[in-house]
1. Can you tell which of P, Q yields 17.1, 68 when Rg and Dmax of the Cα atoms in Å is derived from it?
2. Give the label, chosen from P, Q, of the structure having the highest value of relative contact order in percent (Cα under 8 Å, 6 or more apart).
3. Hey, helix-only ellipticity at 222 nm (-39500 (n - 2.57) for each DSSP H run of 4 or more, over all residues; to 500) derived from one of P, Q reads -6500; which structure?
4. Given a computed value of 12.0, 34 for Rg and Dmax of the Cα atoms in Å, for residues 11-58 alone, which structure among P, Q does it belong to?
Structure P
Amino acid sequence: MRIVIRKAGMAAAVIITFHTRSERFDSDYERIKFFRGLHGWNQVVPKAEKRYSYRRTGILDEVPHVKIADSVFAVMMKDMDSILDYFERWSGKIDFEVMRVMMEKKKFADDKTI
């Protein structure tokens with residue numbers, strides 16, 4: 001038997017947890033490339049007497065998410081495919097699990113942390 005509870009303001013979401021296998025990466029640079037592609041990063045370029053700062057986006061910059069822990073975050077079910085595609089490109093070097101849940105929609109609009 002399956003019980004389904006529908007409440008206003010709730011949305012289907014997934015919690016994604018991942019673990020990198022450091023020994024499977026070819027180098028530290030490759031592992032950093034994975035994290036930068038996921039989270040994005042700030043690039044600072046010093047030139048003469050000035051410093052230029054650029055935001056390099058990652059996949060999580062483009063997808064509304066809720067950070068739960070360092071390697072755990074939640075995304076709406078409709079946004080899950082882009083995250084899973086990114087993780088599939090790194091298969092063999094990372095392990096990940098996906099758990100379906102129901103969450104309040106407003107969690108994805110707030111400060112991105114639970």
Structure Q
Amino acid sequence: MIQHLTILLAFQLLGEAISRAAGLPLPGPVLGMALLFLALLGVPRLAAIASTAQGLLAHLSLLFVPAGVGVVGQLDRLGNDGVGLALAILGSTAIAIIAGVYTFLAVARVLDR
């Protein structure tokens with residue numbers, strides 16, 4: 001399990017290093033995940049990390065505790081900017097849903113032909 005965690009963290013670190021060194025606007029962990037995906041395609045025996053990854057996913061809610069503490073630590077800012085933040089979250093959610101609907105409709109129209 002320690003080796004599997006090391007592999008996961010190494011890919012995250014690699015992605016972060018490449019992202020920062022190249023000045024990419026892509027977050028390092030996302031790039032690391034893409035590199036891990038490519039590595040899994042090329043080296044099938046890396047799939048042994050699946051059990052460790054499933055264990056992490058099963059306890060994913062624990063990773064939100066620091067975010068909750070951060071929100072509580074910034075309650076004064078939330079009080080000052082809460083309305084703007086709520087509008088931004090609601091607006092971006094609505095735009096994403098609408099974009100998904102139109103994408104679905106476009107794909108359905110193309111597949112009907």
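Values in this text are rule-based calculations from the coordinates and carry no lab data. Fair warning: this is a prediction, and the values are worked out from it, not measured in the lab.
1. Values: P: 17.1, 68; Q: 19.6, 55.
Traced to structure P.
2. Values: P: 42; Q: 17.
Going through P, Q one by one, relative contact order in percent (Cα under 8 Å, 6 or more apart) peaks for structure P.
3. On the way: P: -6500; Q: -27500.
Computing helix-only ellipticity at 222 nm (-39500 (n - 2.57) for each DSSP H run of 4 or more, over all residues; to 500) on every structure in P, Q gives -6500 only for P.
4. Working: P: 15.7, 51; Q: 12.0, 34.
Computing Rg and Dmax of the Cα atoms in Å, for residues 11-58 alone on every structure in P, Q gives 12.0, 34 only for Q.
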